[in-house]
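Next up: some structures, all given as structure tokens.
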Structure P
């Protein structure tokens with residue numbers, strides 16, 4: 001990002017200067033070859049500017065993926081969790097002849 005933003009900005013500034021130079025000359029005062037070269041340079045600047053903006057957006061999107069939000073811890077019932085796992089996984093277990101048996105303790109313990 002530290003390299004791409006100045007590159008994009010400088011490219012835009014150079015492109016703008018070239019466009020202003022070209023507009024200040026009338027068709028008779030600027031040789032055709034020079035006018036064509038200026039147009040080619042402007043086109044090149046537009047490509048560099050577009051690509052650098054694309055890279056900046058890509059880096060921003062990758063950076064946003066790496067920003068991990070703080071987890072929101074909540075207390076849950078282990079019985080509810082295991083029942084959900086059972087409901088979710090039991091069809092696969094049945095296909096592979098795995099028997100999952102959930103047993104709750106006779107005495108419930110409370111922690112925390």
Structure Q
């Protein structure tokens with residue numbers, strides 16, 4: 001990612017356009033985009049963190065677009081609000097766990 005952005009800084013624009021489109025429906029994506037744009041200005045210093053943040057923002061954007069609101073909200077709250085740990089079972093209080101499980105069951109069948 002660092003080398004690509006150093007040679008072709010605009011290469012990330014299509015991805016960011018997707019995330020920006022989802023930000024109209026999910027306000028927590030706006031600061032995530034701002035952070036990514038800031039890191040893009042110095043990709044040689046942000047490397048893995050930049051890739052991680054891009055992945056989280058894109059996952060959130062796809063969930064906002066394609067998943068039930070409870071699923072997208074839990075992901076955004078737990079990943080974009082930084083109220084999480086990278087381990088299973090760390091969703092924020094109040095997450096609609098039943099809706100998330102139901103969605104997972106539907107996807108598995």
Structure R
């Protein structure tokens with residue numbers, strides 16, 4: 001299992017895997033911030049999928065690589081801070097939504 005090896009080695013201070021995970025978390029945060037600015041979701045931005053719960057340690061906390069990149073939006077910093085951010089820890093939310101849509105479509109026939 002590759003994730004297990006990367007996850008374990010990312011805890012070693014100064015390791016290449018830790019640096020790679022920090023870069024990945026920062027890129028994820030920057031793109032989440034870009035999406036928040038594109039859509040301005042006043043009800044909140046929800047981070048879903050497998051990436052979020054598996055890397056919650058790199059996401060949570062204002063000093064995390066994710067949050068630093070998420071909030072680094074220059075003049076739009078106040079706007080980005082006003083958008084609630086939620087981490088969904090359930091990994092199969094997308095599949096559940098697809099099932100609901102399929103059931104609705106099937107029942108409409």
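What follows draws every value from the coordinates through simple rules; no lab data is involved. Being a predicted model, the structure only gives us computed values, none of them experimental.
When volume of the Cα convex hull per residue in Å³, for residues 60-99 alone is calculated for each of structures P, Q, R, structure P comes out greatest. State the single structure among P, Q, R that was used to calculate Cα Rg over 2.2 N^0.38 Å, giving 1.15. Derived from Q, not from the others.
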